[in-house]
Structure formats: structure tokens, C-alpha cells
Structure 1
């Protein structure tokens, strides 16, 4: 508090000091020349000391850049990934440094800024530098050294602070190189008042005693210095002794009486200004520290792209709100927002446009909300809004209205790069404190509500409820059980025969996976396949099915010398596996089964995501000798032109077109058209889900090659397969 008061009273202190010194000068103006010289000696001493300290502070602050850079080199193991960005930040924070240099093993490799300093790149400080003794001394003594002033290769006169860096390797410290800060001599003198003093008949000389030779060299000077009064102040700088000498020409004795009053006033002014400058330094430093602290806080608590609060700041606000709600009735809501299909914008327009979209969305959110509400960007295309001060009775209604308002605001057309497009958002809502007693719980529950809204079609909002949590927990349990089922091989295959519609003979089987759950019994695929697909367990299950089917084929071959072909469904995720062909080839080799006994069924949706890649994969599989079929044909969005490009052998008509064929003429026309189209492309046709004789007759009439369904046989385990096929044929 006393220091702050002193700063506030700085002007009063300087005014009083001026009055005091002026009065002393006027009072003693009649004394002899010795008294005058004595007074002037004091003044010169103070000026020399003050300017010496100014130079020391400037050098210390500028040279601190080498310590910061050396610390970063040690922490990064000798490699600064973004040297330009880091060096730029250091230059801004320290000031007074012309450029920063990295010299691994003593050879200058990087300079920032580089412009105008290109000639210094490759300069070896330890071999071809005239002052390499100072560099070697720095390594030997492991301390910062100050070299110069001297003419630079790239031009100009400067001093260079060289800081040796040692990095620990294999348990011992090794010399890595130098980090250097180049400081132009003119920049150092610019922060002093030496030029101003020179204009007032003061002389100054800044000199340096060379650390090796002991010779005195003049760094800078102005005016006449061999006069009295004069004063020499020593500067504390690394590895050398610098001295600042200031002198002033004595006034004539005859003029003293007439000029005494004026000189007294002048001295008072100069001292007051000097004191004012000294007193102002802590205040200036405080402002700089406050400014840098504010900048760091902004970086730490705000998103760099949008300027919104970041996840860390949102956490703090949520914790504060939860804490307040525990002490007093308080209702708030957390809105978790995710842009729908934002990846499409990045893929089509590029990430720069995507970033600008995020900035516009952030601006729209901020403008649509109250000042007391908190808007944060959590990362990617996810945002969060903390609504505070909601009504106790209408909290949910108010939160829902705000969410719908934000969806409407975001939907407004955007114009970027000469194109106009529209985006939408899905929002999950949690109410505080009823939907969570911790920040993580609130965010997790809001995230679940948001994904539920997205699954419902997007462009909508939804509230969290316990059902979502139960579903999430159920998925976690199911995911864990699937992992155990794969490890313990709890799956079994049931085989459904596929019959030739003309011959009524079994021509192949379709392998269908079942889960022999230890407590739930036999579980059908519709209860676990979607979760297996989402968690990537589907690959493990898929390759198990291939291996098990090959074992079934091998058993048939050993028993009777022949085996019908077995059709296996490939999931979309397994079909995208880069190792699909290699893994199947490995299984065929292990089981000694020829590829011609396998038929792989791929859905339309698996093919449409990346047609070129799909064609390449199908070509490789077909080249191995396997039959390729498109499963559930007619339910996707494939075109005839796309179908012509695909290397496939069969089309399987989806059961949705077969089940009502005997009564629905539209399904009849669709089935007939699909069969005709497939035969035109020389593809075999299989109809799924045949359950009545009428359906079979219609399909035979249309020329369908084969079919499967409950009319012929249900899927059966292998031990019942032969008996079941015999009974169904009867």
C-alpha cells in the first residue's frame, strides 16, 4: 500500500524536490567555484549512475531472451519445433533485441527475424570468429557472455549475448550449442538520455575493458569528457567491465554570479526529471506485467480461433454455478451444441473456410445470448452454452426456447468464397443441478442428449433423461460382453440353404452368426451387430465367421469330397479394412480351403462411400477366386451405371420386395425389373425371404435363379443341417 501511494504521489515528490534543489542552488549561488564544482560533481555522479543503471536494466532485460530460449532448447531436447513462433513471442515479451539465433555446435543455423541477416547463417562462432576466445570461455565457464561491440557480417554495429546450452544425454551433460541475442548498440543508447545530455554540454563515454587483453575500448562517446566535474560509473554486465563516464564543462567564474540562479533551476529540473524517470520505472513495469498477464489469461481461458471461452474457462463457470446451487436455490442449463455434417464443409471447401464458418457461428451465438450467459468452444465443431439465472418453475421451457432460437440463428445462410450454403446444429440440454452433480456428469449427459438429437435427424434439441444414461450404460456393458465373447468364442454359425428354383437342390449356404450368450441364451444379430460395428468388434467377429465357415467347408470336403459354396456377409467396417484380402487369404491357407468355395456378400451402402476403393477391393477378392454378391439390392441408392462398373457375380433381391409380392403388383414389377436388369448384366439373381409357394412361383416365372427363406429352410446349426435340408425337401 505504501509503495502504491508513493507512485500516486510521484508528481508531488518531483515538484517538492525541484523546489528544494532550486532553493539550495539560489541560496548557495554566491559561494566560490569549488562549491559550484562540488554541486555539479554530485549532479554528474547522479546522472552517470542513473544512466548506467538504465543501460544495465536494458541489457539484463534483453539478455533474458537468451535464458528463455536456452530453457526451451533444454526442455525440447535440442529441437525447437516452431522456432520462429517461439522466438517472435520472446522478442515481443522482452523487447530491445534485434534478433535471436540458434547455433548448434557453435554454427549459426537459425535466426529470427532472418530478413537482412542471411549472411550470418553458417557462421562458426568457435572456428572463424575473431572473438572465438569469448565463445570458448562461455563454454568453459558455462555462463552467458557479452561480445562486442563489433561490425556484423550482415551490417551494423551490435553486441551479442551468447548463452551456452548444455543438454543431458546418457546421464551426462553435453554442450549443445549457443543461443544468442543480437542487440544493436543504437537500440541500447536509445533508452538512455545520453544524447539529450550531450546536447546540454555534457560529455559521455561508454567504454569496455576487454576480458582477455585488458585493453580499454570505446563503445560510444559524445562531447568532451576530460573535464571536471566528471564521474565514472561501473556497469555490471556478463564477463566484462563496462564504464560510463559523464562530464560537464565548468562555467566561468565571472559568469557564475549572473548565471547562478539559472543554473540552480536547471540542475533542479534535471534532477527532478531523473527522479521522475526512476520513480516511473516500477509503474511502467507494473503496467507491462499487467498487460502480459492479461494476454496470458486470454490465451489460457479463451479459444484462439473464435475468441470464445474455452473448455477450461467453461469448467470454472460450471463448478462455480454448481457450488452456488448447493448453497441457494439456483437454476441453470447447459446446452451442448454440435454442427451437423460439418465434416462435409471441411472436405468440400477446405479447413480455412471451415474455420471461418466456426468464427461466424461463434459470433451468431454470442449475439443471440445475454451478456450473463457463457458461450464456449469445446473443440472442433462443438460448442457449449451456460444459461444462468433461469426461472425456477420454467427452467426447462426457457432452456428449450433458447436452444431452438440458436438452431434458427445458425441455420441462416452463410456466404463464403462466393458460395452460399446452410448449416444446422443439434443441441443436447442438461438442467442444473438435477441432471448432474459434477461438471463431468453435466457435460457427459448433455453430450448424450445431443447425440440422441442427432440420431433423430439433427437440426433439433433434446433434453437429457435417465433413459439415455441407461442406454449408454447398456452399450458399455454390451461392448464389454462382446469383447469377452470374441475372446472366449461364444459365437456360433447357423446355415440357411439357398436352393435353385428350378432344381429345388441346395446350391449354397448362407452363414449367419448367432451369439451363444452365457446367461441370455441364443442372441440374434439384430441385438448386437450395430454395437459391434460401432465399437470395431465387428472385424474380430467377421474374421471369426470366415474361419468358421472355412472349417465347415473343409469338414464337408473330408466327409463327402465336395461342399456347397458358403456365403458370408461382410460388414461395411470390415469391407473397408485395408488388410481384408490378406486376412482372408491367410485364413484360406490355414484351413486348406480353395477360394471358390466362398461367396462374399457386400451391401450397397458399403460400396457407395468410396466407389474407386470398393472396385479395387472387389477386384482383388474376385481375382482370388471368390464369388462376389451385392446383398439387399434395391434398398440403397446405387445406379445402373455404377452397377456396370462393379466386378460382381450375383445380386440378392432384398426381402422387402419379396414378402408382399403375392399381393402387391408394385413389388412384382420391381422384382421382375431387377431380375431382368441383372440378367442383362449377366449376373445371377438370388431372392431373399421367400415364405410362400406363390412367391416362389412368381420368382420362377420372372426367371429368378435361386432363393432362400422359411419356405425352404430356417437357418440351422451345423449338426442339424443335413437332417433339416432333407426334411424341407420332402
Structure 2
């Protein structure tokens, strides 16, 4: 079995400068306080053997998630671990390095394996040879060789799935469990269900397509019957013959119309028929547009439209002339004409000036009397008594009385003069507006006459004949319109006769197209019906059935593997039962536990289930202390490591701080257990426990090799002394 004999390490985790360690005894003790490099030594062996597998989330160890391989205190990564292993006289040298290379952004890992014959393998060749040499995976290594605290606790305190997995690997059943897990992960029944669903879906889609084609075919058959087609008409040969007839009719129709003959020839194969129908319809549209009477009809319709527009315009102008003359006549009758309006306006304007003069004079007299009264009042003539010269009455205060009488007598004169002026001004404005309206209507009448003259000239131009002064344009236009309508009626009859011929050709094309549609749908129906008869469909059915049988066979293999693993585990547990029971009771000396039974059963999927119980069959885990649980884990680890095959060719175990939660009695009994274990395998123990160190030095029987770690520094790493 392979055992480590020498380890050279530099730049790895807690190591900086190179250290050369010898493992020259059945048991190697790595002693020292925390953070001195002991665990880094065990990690170096692990990394040298397994590389990237021992860190990150896939390692199965939580503290390895963000693990750093290079010593972070170096200026750049420069890691080298060299492990010498030996099996009897046969030696191997394994080197693994991690360095920064030129033009690389991340450190690059390299591995080399020196063989006994002097050859050295590198890279992937070295990795593959190493796997063959070790014959154990990293997961097996962590459960059968390296007693990492987190891994060992998974045997008892973690979820049952991980505990069962760890025990399977301790027993050398990694391949069995991996195979069963791979089969489960493949979810073969789910895959089979998906395949069957896909197959059934395809078959159902094919049936749905067939039903749809049959429905389409019935619709096409009814459509063909409605167009007078018989079953004999619904064949490729009949369609080609009908297409030839349609082509001949097109040629004859073009000749009868006097148009250009069709440029395409009749179809000679089934594949040409669809194209023939397309261009034949285009020819029908062309022939319809080239009918001579249709061109004549278009010309007549254009001329009729022109004359109808001239007719409407002339009638509209005549109506406007009549309306304008009538309005002007009414205006003249009411006002007496332009001359009378002008004379009246001049007289009103003269009267208005006289009224303005009278108003100014009345206002001036009133102002003069008011000023005279103001002068008298200022002179003190306020209290005079006498008869009023205006009204003849005697007044006590003659001045005040005169002022009141004056206001009453003159205010009316001023208002009367102003009212007369305003009335005359309003009448003058009305007369001016009436004259302006008379002028506007006169101009409108003249403009209408001019437009009528132009409209008459337009009619003459349209009729292509001169019109004398007394000619009636509307009568002439109406006569031409009657002639055009008569000609259009005759032309329409000729066009209808031509188009009737073209319509019959269109009917022939529709029947031809209906027959083509029927044949296309019929051939699609046949294609869908033939799917089930194809080699591919029968092959698909065979593959479906083969998959079902293969999955059944794989499940049988899985059950057989499970049974074999269960039988093997039962046998190995029976072989190790005494060691596990004895080791546990030796370690714990628990007064309530008189025996330990490790039992194996199988779950519904055939996987192994492990139970820990006392002689009474009851679960022991709930009554154990943390120290007892750790002791139980150690007993199982050491007992199964000696009995199982998970370690492959590795003939050593590594215990990292195995005395956690153990009391003095537990530790002493662990030493006795190791003495027995050392009869079969080499042991490397890392501990900071001084009590355990003393017991190991005093009580371990085989030769011991002691390495003491101390005075660790970032730039140098640990200082290691032998002894």
C-alpha cells in the first residue's frame, strides 16, 4: 500500500520558504499551536494528490468555498508541492505547482509524476496515471483517509443522505453509490415519459392533420361539384386536358377581339398548371382592357362628363344672373334709382349742415346768457325782487329765478337742434350705403355676364363649332349628350358581348383551379396517411419500445447494484462491528451504553440506510454528548477504514485535531485504539492538544516521528523541528 515518506513544500498556504519533511515512522506527529502550519501540511498532501478537486464548493467542505492555495504574502503565486510515496521498494514522486506565466492573467497549474522506471509523465497524462495509481476519488479520500472534522461529523450529525453517502464511501461502495446516483440523476422515467409524450403528440398531430385534410377534401369536393365537375374531371390528366382547352379559347378570344395573342404556351405537365392559371388570369385582364369598344366607351364617358360639367356651370351662371337682376330691380324700385338717390343725398347733406349751424347757435346763446348771469351774481345782484322778464311772474330772488327759467327755456332748444342733426346724419349714412349696394350689385351683374360669355365660349370649344349671338348653349349641349348616351348604349351592348366571352373563360379557369385544389388536398391527405407506413415512423415506434425495455433493464441493474451494495455493506459491517463497538466503548466508557450496533437496511430506491443503536435497538445519537459523538465518529472512521476498500491503495490515514470535545479518558482510550490501528496502516496526527501529545509520546508503541511547528511568520512560514 502507498505511504508518504517525504514532503517538500513552498509557497503553499501557510508555507513561504521551502520546507523538506520526512515521514520515517509508522506514526507521524505534527505538533504545535494553532496557525503554525500543521493543517497546511495535511492540505499540501491532499492538494498534491487531488489538485483543484480539494477546494471550492464541489469539495463538500464548507470552509473550502473560498480557499486560497498560494501564500497571500508572496509578491506573486509560486507554489510547489512534491510528495514522495512508496509501496514496498517501489517509489513514486508527484510534483504539483502553481505559478504565474508570461502573458497569463491567472496562475497556471502543472503536475508531473515520476515513475519507478525513471520516466516522468506531465499534464493530463500524469493526472490519469495518478488516478489509476491511487484508485480512489477525492470524496473517498475525505471519508477513508483524511479525517477532516467537518467530513467526519457528517457521519453522525448531518442530514441522513450525507451520512449514508459517507458510510458507503468508507465501505468502498463509492462506485456503487455513484452508479445509482447517476441513474437517479438521469431521471430515465421522466425521459421516457417525455419521449412517449412526444411520440403521442406527433402521432396525434398526424391524425389531426389527416382529419383536417379529409375535411378540406370534402369541402373541395363539394366546391367542385357545385361548379359542375365530376370525379372524372378531378385527375391530373383531366386537369391538363382542361388547361389545354382554356389556352385554345384564350387564343381564339384574343383573335376575335383583335388583341395580341397570349405569350405563354399551354402547360405540358402537372407542375405547370398553377403557373398557367396565374398568367391566364393576367391575360384575361389584359384582353378586357384591350376591347376596342371599351376604349371608345372610355372616350365617350370622358366627353359626357366634360359636357355635363359645362352644362352645370352654365346653368349655375344663368341662375346667378337671374338672382342678381332681381335683387337690383328690387333695390331700384325701393330707392328710385341712382339719380334720385344722389339728389336726395345732396339735399339731406345740405339740411344736415343747417341743423349743425342751428345747434351751434343755440348752444352759443345759452353760453352767453349763462356768462351774463354769472357776472350779475358776482356783482351782488342776488336778493333783488321784481317781475321775471321771461315768465312775467314776481320773484323774491329774481337772479336765482332767472337762472332756473333760463335753463328750462334754452335746454329744450339745444336738444331739439341736436336731435335734428343726428336724424339727418343717420339718413345720410343710409343713403350712402344704399348707393354702395347699388354699385356692388351692378358690378356683380356685369361680372356674371362676363362669366356667361366665357362659359358660352367653352361650350363652343367643346362642341367644336362657333355659336352666334342668339344660339342657346344649353340646347346644343343637351342635344350632344343625347347623342352620346345613345352611342354609349350601343357600345355597352358590344362590350357585354365581349366580356361575356371573357367571363366564360374566367369560369373555365375557376373550374380548373377548383380541380387543382382538390388534387393538391387529396395528395396531401395521401401523404399524411402514408406517414404511419414510412420506415421512419416504424423506426420511431421501435425506438420507443426499445427505450422502455432499456430503462427497465437499467432499473434492474440499479436494483441489482443496490442489492449488491447492501449485501456488501452488511458483510463489511459485520466484519467491522466488533472493532466499531469495541473502539467506541473503549473511547467513551459510557455507563449507559453496553454495546453499539451499526445496522444497514435499504430504502425504497435500494440505497443503503445506516442506523446506530444500542442492544435494545433504540437510536443512540440523542443521548450522546458532543465528546461521545466525536468518539463514535472516530470509532466508525477507524473501524471502517481498516475494513473498507474506499482508500484504494493508500495505506495511511490523516487525523486533524482528533481530540476535539474529548475528555482525558477519551484521549487515553483513543491512543490505545491507534496502537491497534497502527498494526495495519500508517497514521499522521495533527494536534495542538498538549495532553494528547503527552499520551501519544508515552503510550504509542510503534516508533514515532515528531515534527514540531512554531514561530510562523508571513515571509518565512513555520519553523519545523524534528523530535
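Where a number appears in this text, it was derived from the coordinates with a stated rule and is not lab data. The structure presented is a predicted model; accordingly, all values stated were derived computationally and were not measured. Cβ atoms are built from the backbone, for glycine too; each structure is taken alone.
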Value -16000, calculated as helix-only ellipticity at 222 nm (-39500 (n - 2.57) for each DSSP H run of 4 or more, over all residues; to 500) from one of 1, 2, is from structure 1
For which of 1, 2 does Rg and Dmax of the Cα atoms in Å, for residues 484-659 alone, calculated from the coordinates, equal 43.1, 133? 2
One of 1, 2 was used to calculate distance in nm of label points 7 Å out along Cα→Cβ at positions 204 and 364, yielding 11.9; that structure is 2
When relative contact order in percent (Cα under 8 Å, 6 or more apart) is calculated for each of the structures 1, 2, which structure yields the highest value? 2
Given a computed value of 2.34 for Cα Rg over 2.2 N^0.38 Å, which structure among 1, 2 does it belong to? 2
At a computed 0.00 (FRET efficiency 1/(1 + (r/R0)^6) of positions 196 and 556 (r between Cβ atoms, R0 = 25 Å, to 0.05)), which of 1, 2: 1
Quick one: FRET efficiency 1/(1 + (r/R0)^6) of positions 188 and 604 (r between Cβ atoms, R0 = 35 Å, to 0.05) came out at 1.00 when computed from one of 1, 2, so which one is it? 2
Determine which structure produced the value 13.2 for distance in nm of label points 7 Å out along Cα→Cβ at positions 428 and 612, calculated from the coordinates; the candidates are 1, 2. 2
